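These are the structures, in C-alpha cells.
We did not get these values from a lab; they are worked out from the coordinates using the rules stated. This structure is a prediction, so every number in the text was calculated from the model and none was measured. Cβ atoms are built from the backbone, for glycine too; each structure is taken alone.
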Structure I
Amino acid sequence: MIYIFSKLFTYLFLPPGIFIILLFLAFFYAKKFKILFLISALSFYLLSNSYVADSLMSPLETPYNHPFKSVKRVDAVVALGGGSMAGSANLPLASDAFKRAVYALMIAKSQNLPLLFSGGSLDKNFTESKAFLNSMKELTKDLGVTLDMGAHLVSERFSLHVEDKSLDTFQNAKFSKKLLERSKINHPTIYLVTSAYHMERAKRVFEYFGFKVYPRATDFKIDHRAKTLWDYLPNMMSFQESYLAIHEYAGLLSLKLRGI
C-alpha cells in the first residue's frame, strides 16, 4: 500500500503531473480562457503518458531497431555528439552522447576501422569532442582498453579521431566530409552511429553530402515491456520522449523545406 501511494504521489504531485492538475483546476474555476486551460491540460497529459510518447517515437526508432550487421568496404565509423557535462567528475559526455560513443567504439574495435567523433560547442574550451576524448581516456585507464588516439585516419585500421567544429547535424556531415577528404577518402562509406530517434534525419543529411551510409542506431527510448495502468499516468520521462520525437519531426520538416 505504501508503494502504491508513493507511486501516485510521484506521478501526480511532481512535474508534469502537478501542472496538469493545476491546469484542470484552472479550467473548472477560471471565468476566462477556460478552453485554453483545458487544451493545455489535455496536451500536457497526452504528451506525458507512455502510450502517446511511444506512438510519436515509434516511426523514428522502429526502422533502425535491429542488431549490428557488418558489411564490406566501409571506410570509417562516424559517431555524432549529443551533449557534454562541463565540470563532471567523470565521463563528461551527456547520456545520449556516451551511448553513441561507446557503441561506435564497439563497432570500430570489432571491425578494425577508424572512429570519427563529430561534435563541437559554443564553448571552445570544452567541446563535445574534448568530452569524448576525456571519456575514452578514462575507459583506457580503468578498463585496460587499448585505444589508438594518435594515428592518421586510415581505413581498415582502428584509431580515434575528432571533429570539433560542428554545432548541428548539418555541420556534423559537412565537416566530417572535409576531414575524411583530407585523409584521401573522397567518397566515404560509413557506419553512422547516433540515437535511434535522430537516425533518419542524420542519414538524410549525410547522404546529401555524398556519404554512403549504413545506419547503426543506439540509445533507444521506447521500452517494449508490457504496458500497465501506471503508463496512463503522466511522467517526465514520457514527456521528454515526446519532446525528442516532436523535435525530430520539426527537423525533418526543415530538411524537406531545404530540399534535402
Structure II
Amino acid sequence: MLTTRILPCLDVDGGRVVKGVKFQGLRDAGDPVERAVAYEAQGADELVMLDVSATPQGRGNATDTVARVRAELRIPLTVGGGVRTDADAERLLKAGADKVAVNTAAVLDPSFLSRMAERYGSQCTVLSLDAAQRDGGWELVIKSGRERTGKDAVQWAREAAELGAGEIVLTSWDRDGTRSGYDLALMRAISSAVRIPVVASGGAANAQHLVEAAQAGASALLVASILHDGDTTVGELKDALAAAGLEVRR
C-alpha cells in the first residue's frame, strides 16, 4: 500500500504566510520559517510554499523567503508562484526547492513542462492545476484564479502528464478556504485520468475530509487553514488517516 502524504501549504505574500477564501481576502497567518519548522516537527511529509502574488504582480518568486525556509527545513519542499521561465525554475532550485510547481506559464506554453522534465526530471516538475466548476465539468483557471481559460481541466491534466509533469497539485477554486471539504468529484476525475500522483487541495476542515479525498484517489493531502488556525496538527490528521486504514509515514 502506498503511503498517503500530508503536505502543509504556506501561501506567501510579502514574506508572510497568508490565507484567504477562493484566493481572495488574504489575512496574515504568520512567519513562513516558524510555520515550516512547526509543521515538520508535527510530522509533515513535505511542504508546499506558493508565492500567491508573484504572477498577478508580474514578478518572480521571492527566493529569499525560499532560502530562509530551506535553511531550517529537512523535508522536501515544493515551491511555486511567479515561475515564468526556465531561469525562474533554476533560481528556485538553487534557493533550495526540491520541486517546482508551475501553473500559468505551463498553460501559456505547455512545452515549459517538457523542458523542465528533461532538464531536472519529472520528479521535480509539478503542475499546479486550479479548477473551477463549469457546466457540469471543471474549467482551468490561471493567474491565482483571476482568469478563466475556457480549457477543460481534466484534459489539461492528461496533457500535462504526457508532457512530463510528475505530480499534480489539484486545487478546487470553489472550495479554497471554504472548509466545505475537497471537491471529491474533481479528484476522482483527475486521478482516474492520469497515472501520476495527485495532491488534493482546497477546502479541508477536518480529518474526515482528508480521509474522503484519499479514498477518492488523492496520493497526498494539502492542508493550510486548519493547521494555521491551530484546529489540529499533522500528527492528529495522520492518526485519523491510519484509523481509516490508510498507510501513513510516522
Which one of I, II has distance in nm of label points 7 Å out along Cα→Cβ at positions 2 and 162, as calculated from the coordinates, equal to 2.1? II
If FRET efficiency 1/(1 + (r/R0)^6) of positions 122 and 146 (r between Cβ atoms, R0 = 30 Å, to 0.05) comes out at 0.35 when worked out from the coordinates, which of I, II was used? I
With distance in nm of label points 7 Å out along Cα→Cβ at positions 74 and 234 as the yardstick, tell me which of I, II scores highest. I
Relative contact order in percent (Cα under 8 Å, 6 or more apart), calculated, reads 25; among I, II the input was structure I
For -16500 (helix-only ellipticity at 222 nm (-39500 (n - 2.57) for each DSSP H run of 4 or more, over all residues; to 500), calculated) the corresponding structure among I, II: I
Please state which of the structures I, II yields -0.22, -0.45 when log10 I(q)/I(0) by the Debye sum over Cα atoms at q = 0.12, 0.17 Å⁻¹, for residues 50-105 alone is computed from it. II
Per distance in nm of label points 7 Å out along Cα→Cβ at positions 82 and 186, the highest-valued of structures I, II: I
Working back from 1.9 (distance in nm of label points 7 Å out along Cα→Cβ at positions 18 and 202, computed), options I, II, answer is structure II
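Using Kirkwood radius over Cα pairs in Å as the calculated read-out, with 17.6 as its value, let me know the right label among I, II.
This value belongs to structure II.
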